[in-house]
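Listed after this line are the structures, all set down as C-alpha cells.
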Structure I
Amino acid sequence: MQAVSTPKPSTINAITLELVQASLNNIVREMRVTLMRSSYAPILYETHDFSCSILDRRGEIVGMYVDVPHHNFQLVFCTEYLLEKYGEDIHPGDVFFINDPYIGGTHLNDIALLVPVFYQGELVHFATARAHWGDVGGLTPGSVSGKSTELFHEGLRIPMVKICSRGVLNEALLDTILANVRMPFEARGDFMAQLQTARLGEARIIELYDRYGPDTIATCLDAYLHQAEKRMREAITRLPDGIYFAEDYLENSGTNPDPVVVRCKTEIHGDTINVDFTGTSAQVAGPTNTPYTCSLCGVFNVLKTFLDPGVLMNSGGWRPIEVTIPEGTTLNPVWPAPVGGFADIMFGPVQGCMLSILGQLIPEQLSAALRSGANQVNASGTDPDRGNAMWHLFEFASGGWPACKENDGNLNTYQWDMGDLPTIWPFERMEQIRPLKAKYNNMRLDSGGPGYRRGGLGLERMWEVDAPSGAVSILTSDAILPRPGMSMGYGGALNSITVRRDGGEIPMSDIPGKVAGFPLQQGDFIVTHSSGGGGYGDPLSRPAEWVKNDFESGYVSIAGALADYGVVIDNAEVDMQATESLRDQLRRQRVTVCINATEEDSYDNKGRRLLQVSRETAKRLEVTDNDIVEYVPESGVPLRAWIKVDLELKGESSPLGSTGQAMIGLSEGDSIWIRTPWTSVSRP
C-alpha cells in the first residue's frame, strides 16, 4: 500500500457537509441496530462481532460508526477486486458474498456482504455488512483452532461471488454454502439478517441522495475524505523526521514453540509515514498468520488512535501512510497458509511495533501495549434435551486495558481497537440456550500489570459442561509471554484457558493456548483466566494510598502489594516506614548493564534478539541461556531479548547494536535496568 495525495475538493457549505457526514454515519448506526436485533447467533446479538459500513463507488470508506476497524478497512480491497472482476456486470439488486482472507478478509468465519447502490442509473456506493458466523466448516466445530496448518482446515473459502443477481437470490449457491457448515439454520438466519441490513443501508442512501442530490453529496464526500487526510498529515508533521526501528514477538505459531518475530523500520518525512516490515518471520505452518490487509489495519489502528483521535475514521486517513510487507511473511502469507489466529499477531506484534515507534516519539500520549491473545474458545457438542441438535459456544473473553500516563487501565473490557464489543455475553442468557452452567465470573486478583498507573484486571470465568459429550478448541496467545508494560511498568498476568476434570487440570496441548478439538465430558469445567493490561511507569513510585485502595477494592492482594509495589499493608493499613525501607531495598536490587555500543545487533538462528551478559550478571538476574529478559528504558516500550551468557564478559558490560540502541535511546557507556518480564506474583 502506497501513500497518496489528492487535490483539495471544491468548497461546500460547512453545515451541509456536517449534515451529510452525520447522515452517513447514522445510516450505519441504523444498520448496526438492525443486524444486532435480527441475527440468530449470540456472537452477533450479544457480543456484536460484526461491522457495517458505507463505501463510495471507488471503494473508499465514507460511513462508519463504532465498528471493528479490521472488519471494515479490508473492504476497500474487496471492492477494488469486485470492480475489477465484475466490471460492467454490476446491477441494482446484486449482492456480493466473500470471506476469502487473500482478497480482503480476516479469517474465514467473517462473512461480508456488499450491496451496490445505484442512483439514477449510476453506481454511487456500496453498503456492507460483515459478521462472524459461528461455523464455516473445517476440521473442528467453530472452524477456529490452535493447530491448523493450512487454510483448508479452517473451513469453506468463498471468493467474490454474486449471491443475488438483479434482486434474485441464488438459492442453489446458498444451499451449497450452508451444506458445508455445522449449524445451517443459524447461518441462514445470520445471512438473511446481513442481507436485509445491507439493503436497508441501500434504501437509506437513496433517500439521502433524494434529499441533497448526487452533485452535493459527491462534493461532500471528497471534502470529508480530504479533511481526514489533512488532519493525519498535520499530525505527522508534528513528529520529528527520521528513521525509527521496532521489533516485537508473538510467543509461538501454534504448531512450533519458537516465537514469531515482527520487525519494522518506519521513516517519517514531512507529512508522510513509510512503514517497512522487512525482516519479519516467514509465514508459519500454524494459524498465527495474518492477511496483508489485516496487517495494514494494525498499522492504521495505532496511528489513527494516537495521532488523530476523537473523529470517526474514513479512508482519507490512509492516504499519508505507506506500508511495505514482503510476500511470504507471517504478515503477508501466501495461500494456503492458515489465518485463524490473525487477530493475535495483528493486535500484538503489529500494533506493538507501531506503539514502540510512537513510544520513541510521544511516550506520554500512549498506553502500554495491547494484548495479543484473542482468547478464541469454541466449545460444542450435541444437546439431548433439544433433539440432539448441535450446541456451540464461541467467546473471546477480554482482558484488562493497558494503563497510560494519566489513568489506570480499565477492568476486563475490550480495548480501543475493538469497536463496541461488550465485555462478554451474560451468563444467564447463555445458560438458556446452551447446555452449560455458569459457575463464576470474577475479576482476576493481581492480574493488572504493576506500574505508577496499574494495568486493568482480567477475569476468571468458569463454565460447566452439562451435555454428555463435546469438544473444545482454543486459539490464544499471551499464555507464555506477557505483553510489555510502558515506561518501566510491567506487563499483566498471562492468559490461561484450561479444562478441569475430577479436580485437576487436563493437558490439552503441547503448547499453551493452542488446542484443536479436545474431547469434553459431562461435568468438565472450561476455565478462563484472561490476561491483565500492562502497567505504565515505575510501580515503586505508585502512591502507597493508591495501592491500599487497590487492596480494598479487590484488585491487588497483600502479597501483590508487597512484591510488586513494595507496599507493606498490616492490619488493613499501610506501614509507611516499612514501605519506604522496602522500596529502597527493591530499587537497589535492580540489575543494570553498561552498554558497550556495537554496529551490529546480535540475533540467534530463530531471529530472537540476544542479550549477552557475564556470568556474574546472569547470576544476579537469576537467569540462564535462552531465558527472556527486557531492557527497561525510563520512557517508552521495553526491548525484549534472550539471554546468552558470555564467559569472556566481565562485570556489567553488555554489547548492544545500533538498532537496539536507537529503539531505547541509549549510547556507549549508558546503563539500563534489565529484568525478567514477569512480576513476582504473575511469574508462570
Structure II
Amino acid sequence: MNRLRGASSPYLRQHADNPVDWYPWGTEAFTRAKEEGKPLFVSIGYAACHWCHVMAHESFEDPAIAQVLLDAFVSVKVDREERPDVDAVYMAAVQAMTGSGGWPMSVFCTPDGRPFFAGTYFPPSDRHGMPSFRRVLDAVAGAWSERRHEVEAQASALADALERHTTAVDGLAPLTADRRLAWDEVSNLALEKLAEKFDPASGGFGPAPKFPRPGFVELCLRAAGEGGRGGVDPLQMATRTLDAMAAGGIYDHLEGGFARYSTDARWRVPHFEKMLTDQALLVRTYLHAWQVTGTSTYLQVVRETIDFVTGTLSTRDGGFCSSLDADSAGAEGGHATWTPQEVAAALSTELEQPGGTADLAAALCDWWGVTEQGDFQGRTVLHRPLGAGLARPPEVEAGRKALVAARRRRPQPARDDKVLTEWHAMFTAALAEAAWACGEEAWARRALQAAEHLFSHNRRPDGRWLRSARSGVPAFAGDYAWVVECATRLATSTGQARWIGRAEDAADGLLELFWDGGRGGLFTTGRDAEALLVRPKDVTDGALPSANAAAAVALLRLGALTGTHRWTDAGARIAELALPLAVSQPLAVADMLPALALMDRGAQIVVAGDRPDLLDAVRRQWLPDAVVAWGQPTTSPLWEGREPGAAYVCQGFVCHQPARDVATLEAQLERLVARPRR
C-alpha cells in the first residue's frame, strides 16, 4: 500500500505510484519499524531535483528493488523543502560519514531514527566506483541481521557526534570584551577570503560546479569603490560575477530567471531546476548592483526575473510556488535547449514574414550561440558572450517572443506548487524592495497581494505559522524570520503602519518558540515541534542564509524602526553568537555579517508629511544599513516631534537637523551612509 497519494507535498505525490511501500515521515513508520525489528530507509529529496528523478526511475520503479525494501526495511520518503529540520539532521549524518552531501539523500537508520549508514545517489549497477543500490541494500540488510550490536553501537556513536556537531557553535570561545569586532574588521576579513577564491576570468568564487552566492556579491557591493583586496577590487569581483551569470546559460534568456547552479566554470550549462529562493536572492543582488553602478543590464535582469516569478511561478490566488523541475518529458533541460533547426522551425511557425525567416534564424543563433555541435548533449543552452550585453534589438526581441511561444508548446517541466512560508516571504520581501527602489506600482501591488496571501493562508487560527498552508507542519525559525523581514519591507514600500504590527507579532512568535535561553540564538524547530534526534541550530549559511542570519538582520531592522530594545538586543545577541566564526571562517557566516554593519553603523530615516521629492532622494540610493519610515506614523520614537514636510536622518535615534530640501538630504545621506571605511 502506498501512502503518498494524498500527501501535501508534490514531491511525495511523484512517488505515489512506485512499487516501493513508502511511508511519509511520521510515527506510523517508526512504529512499524520497531514492531517488525527492521531498519528504516529514509530517502530525502525535492520535486525539482534531477538526480532524485534519476534514482526514482532506476531504482524506486523497479519491482525487484521494491521487494527488497519491503522485506528488509521500512521505507520513508521526505520532502526536504517541507521538512528542512529532518533534512538538516540527516544531511549532517551524510556529511559526517562521507565527507560530502547532496540529494537524493539515502539514509539507513535504526527503528528509532539513529543513522548508521548513509549516502546520496546510488546507481542501479556498479559504476565509477559507486556500488549499486541493490548491493548497498543487501549489505545493509546483512549487517543489520548478522551484526546488529555493532550497527547499534555505530548508530549511538554517530548520534553523539551529531549532537556535538549541532551544538558546536555554542562551544566556541566568545570574543573577549577588549576584542569587540567592528564591521570594518570583519568585512575586510571576508573580502580577503573572497579575493583568494575569486575567478577573474568567469566570475564567481571557487571552481565548478558554481552556485550563485548572492551574499558574497553583496559584501563586495558594500565595499564598492574602496580599493583592492589582494589586488582585486571588490566592485570588480561583484560586477564580473553578475555579468557572467547574466550572460551565461544559468540565466534564462527567453523567459527570465536563474537555474539552480552551473555545472561548468563559465556559467554556461546549468542544472536546470529553477528555485523561488534563487530568484528572490538574485533579484535583490542585481537590484543593489543597479543602484550602485547604474548599469541597465542589471535592471533588465531584475525585471525579467520578476516577470518570470509573477507569471510562471504564481498561483491563481496570489501565492508563489516553490520551483520548476529540471526535467521535462524525461530529459534534463529538454524544454530549454535548442538546435539551429529548431530555431528556424519555430520562427517559420510563429512569424508570418513574406520574405522568410532564414536571416532572422541565423541572427538569433549568432546572438545566443546556437550551433550544430551544441554544448549540452548535442543541443545548445542559450547564452551571450561575456561583456556583450543583454539589451535586445527589435528583431531579436521579435525572435525571442517567437521562441517563447514555441517553447511553451513543448512538454513543460513540472511545477512544485506548494507555497512555503519562508520562500514566499523571501521573494515578497525582494519584490517589495524592488518596487520601492524603482517606483514600480505594479510590483508594489503584487507584493501586497502576495503578503496578504501569506497572512491569510499560512497560519493556523491560533496564529501559529505553518511551513506551508497545506502541510500542517509547524513553521521553522527561518519561516518566522523571513515573515519579519517581509513585513518590515512592506512597511517601507507602502508607508502603512499595520505592517510594523504584523512584523512585531511574528517577532514575538520567533523569540517565544525558537530562542535558546541558555546559549542564545535560535533553534531551527519550535519548542512545540516534534522531537528529532537532535535539535538543530542553523548558524552557517548554505544555499540560503541561515535562519539565525535572517533573524538577526530582520530583528535589528525591526528594532531600528520601532525603537524596541527587545528586538535589537535579540538581533545583536544572535550576531554575537557567530562572531568567533566571523573571525575564523567569515564566508561560512557571510549572510550574518550585514547584522554587524547594522549594529555598527545602522541608520534611521524618517520622511514626515507629503514629500515625494524627499522620498525619491532616499529611494534612489542603496542604503543597506538604513531603515526608512514614512507615511502613517507609528508609536516609535522615530516619529516623536517630527514636523511635516521634512526628512530626518538619524543614527541611534540621534538626528541631524531636519532636511527640507533634496540637496540637504542627499548631503546627510552621503555623510552618514556612503562614507568610506577607515
Structure III
Amino acid sequence: MQKSYWLFVFIVLGLAAPLHAVKTRKIQQSSFSSFLRGKGNEISILHGGRLTPGPRQRLSFDSGDPYIWDMTIDRRGNLYIATGNDGRIYRLTAANDSLLVFDAPELEVFAVALDGRDRLIAATSPRGKVYRVNKPGSAEIIFDPEESYIWDLVVDAQNAIYVATGDAGRIYRIDTAGKVECYFDGQNAHIRCLALDKDNRLYAGSSQPGVVYRFNAEGKPFALCDPQVSEVHDLAIADDGTVYAATLNKPIADIGEQLVRQLSQKSETANQAEEAEVALSAQSIVTQAASLSTKTNGSLWRIDPSGHGREIWAFPEDLVQCLMMTADGLLVGTGSEGKIYRINANDETDLLCRFQESPVTALAAHANRWFLGTANMGKVYELLSERSKTAVFESEPLDTGSQSRWGVFDLEGDATASQIGFHTRSGNTEQPGPGWSEWQPVQQEKSDLRVVSPAARFIQWKAEFHTADQTAAVVRKVVIAYQQINLPPRISTFIVHEPGKYYPESDKRDIPSGNTLAELQGLVYPQNLPASTPKKGARSADWIFDDPNLDPLVFDLYYQLLPDGIWTPLLSDAAASVYSWDSYLMADGRYRLKLVAKDTPENPIGQALSTEKVSEPFVVDNTGPALKEFQVQRQNQGIHLLFTMQDNWTAIEAVHYSFDAEAWKVLQPLDGLNDSKTESYRLQLTQAPGTVQNLTLRAIDAVGNITVEHQRIGKN
C-alpha cells in the first residue's frame, strides 16, 4: 500500500480571547527520550524519535510462579522454562502445550541448558546442584558442589558443561564422562554468568569485583575488561567477537546471602509444617534481588575483542536484566517497567515493547521466534513477527506552567488519516487522576486538527494505531499550541535602601516613553543587583518579582508625601528591578513608594494585567541639625555656653567645636548620648577680660547632613 504523508499544519497565531495572554506557545515532542517518558501498549519507539506499532505480543505461558529465571529452546522448538520459588522447569511445545518436566527439591532453578543430544541440564539454588533431566519427572544429580549458589550453565560444542558458582566464585567443568574439575578459581565472590562465542571460547562475568574473563582453548583465563563495577551479571557475544556486558554497581548476588545460608540450614531439618515459611522466606530474598532496579545503578558495556570497553547505556533508570544476540542486533531486557530494547552495531537504540510485569528476566530465540520471561508474576510471551494492529501510545503529562487554553494539534509522520486516532485530556494535577477531563478526539477544523480539551495546566495526548496490514504507520513529531490564561504579576519583595546608596546604572534603564507596546522590552526575571557607590542625597529601591506566565514586565514607580499626599510619578515603563534617584529633588519628610508591575509588552491594551505593592514609610532628610537657644552665662572669670541642636527627622550623631580655628574637639550632650533628634550641650571656658574668641560648632545627623554655626564670644 502506498504511503501518504501528513501535511504539515501551521499554527495560527494571534487568535486572542478575552483575559488570555496573547503569545502563543508550543509544546513539542519529537525525540526518542521524550517519547520514552510516555507509556504504551504494543508500541515501538525507534531511534531518532519515531513512534510505530511494535511486534504483536502473545501470552504463551503463565507459570503461576513468581519468577522466570532462565529459558532455552531445543532443536524441535520446545521451550524450557526455569522458575522460582518452587524450583520447577516447564516445557512449552511449538503448539503451546505445557508440561511440568522437573520439580526440584531446591527453591530456585536459576539456569537451564541443553547438551548436544537436547538433554536438559538444570542448576538449582540454594545448596545448588546440577541435574540432568532424562525425561519428564526423571532427573539425576550429576554435580553437587559445596557452594550455595549455581548462577549459570553453558554447554560447549564437545558437550562439556560449565557451571558458574558462588558464594565462592568458581567455574567447574563436567566432561562427557561425568568427571568434574575446577576450571577456574578467580578469588571472586561469585561467577554470575557464562557465554560461548561462535568459536566455542568461554567467557565469564564475575561479582565482587565485576570483571569480564575470556578463556583460550587450553582453559587459561584472560581478564578481558575491568569496567570498575561490583558485578557483571549477563553477557552476550556478537559474531565479530564484540562482548556486551550487563553490569551493576551493587551486586545482586550479595543480597541476602546470610539469610540464604540460614534458610539452607533450616530447610535441611524442616518438616512439612515449616515448608511454607521456608518458601516465604526464599521469596523475600529473591524479591529483594529483583527490586534492585530501584536501588542501584546498572549499565551496559560494549567491549571489543582487544579488551577496549565503553559504556553505551543511556537509560540509568532501567536496570539491564538480560541480554540476547540476534541477527537484528542486541536485545536487552530491563526492569522495573519490563522493557525490551534493541541496540544495533552503531549503538542506535530502539524500544521494541514494554510489559506490565517487571522485570524482563529471560530471553530465548529459535528460528526467528523470540520469547521473553517476566518476573512478578512469572509469564512467557512470544514476540510475533507481525506488527500490532491495535498499538496505543500515551504521552507523559505535559506542563504548560499555568492554566492554558489549547489550539492546533500538529503532527508529522507517515500514515493515512485512518491509521491513527489522536485524543487529548487535560487537568491541573501533575499526574492524571479522577480530576482530569475525559479523553476527547482532536477535531478536524478545515485544514487543522484542534484540541477540544478544557483549559488546564497539564495536557496529555494519545495515539491509537489501527493498521489493517503490515504498512508501518509512523509518528515523528507532535506539536500542541497553547496560550496561557493571563495571570497578574507578583511582587514578592520591595525594599527602599538606606540613604546614600546609589546604583550608577539604574537611572539608565528607563525605557523612552515614546516606544510603542510592540517595541517595549520587559524583564522576565529580576536583575542581579549591581555594585553600589556612596552618594550624598541618593535614594534607591529594588524589587523581586515573577510572572506566572513568564511574560516580560515593565514597572512604574510613584512617591507619596505622608500623611496624605498624592501619588506622584517617579519612573515609567522601566525594564528594571532597581532604581536610584536624587532625593534633593524632594522636600524633607516621610514618604512611601508604590511599585506597579505590568505585563504590557506582550499583551494588548485591555488584556494586560498589573499588580502593585507599597513600601514601608521612609524619611527623606537632606537638612542638617539647627542651632537653638544659644546662651552665654558669665560666672566670675568663667563663661558657660548653653545651646541645643535640633533635627526635624533624624537623630543627632555628633557635635564638634573649635575656638579660633583650632582642631575640632568632640562635645558630648548633657545626657551623655547622641541618640535623639534634640540634644542639649554645655561648653565651659575661661576668657580674659576684654578678649574675643571665635567659636565654630559642627553638628552631624544620622544620615550625614552637616550644619556649621559660628559665634563670637566676648566684647568686640
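Laboratory data are not the source of any read-out in this text; all were calculated from the coordinates shown. Here the structure is a predicted model, which means the values were calculated and not measured. Cβ atoms are built from the backbone, for glycine too; each structure is taken alone.
Where does the value 5.6 come from, among I, II, III, when distance in nm of label points 7 Å out along Cα→Cβ at positions 242 and 578 is the thing being computed? Write out the running numbers ahead of the final one.
Working: I: 4.5; II: 2.2; III: 5.6.
Answer by label: III.
A value of 22.1 was computed for Kirkwood radius over Cα pairs in Å, for residues 402-633 alone; which of I, II, III is the source structure? Let's see the in-between values first.
Details: I: 20.2; II: 18.6; III: 22.1.
So the calculation was done on III.
Determine which structure produced the value -8500 for helix-only ellipticity at 222 nm (-39500 (n - 2.57) for each DSSP H run of 4 or more, over all residues; to 500), calculated from the coordinates; the candidates are I, II, III.
Clearly, the read-out refers to I.
For structures I, II, III, calculate distance in nm of label points 7 Å out along Cα→Cβ at positions 362 and 586 and state which one comes out highest.
Details: I: 3.2; II: 5.3; III: 8.1.
Checked I, II, III; max of distance in nm of label points 7 Å out along Cα→Cβ at positions 362 and 586 sits with III.
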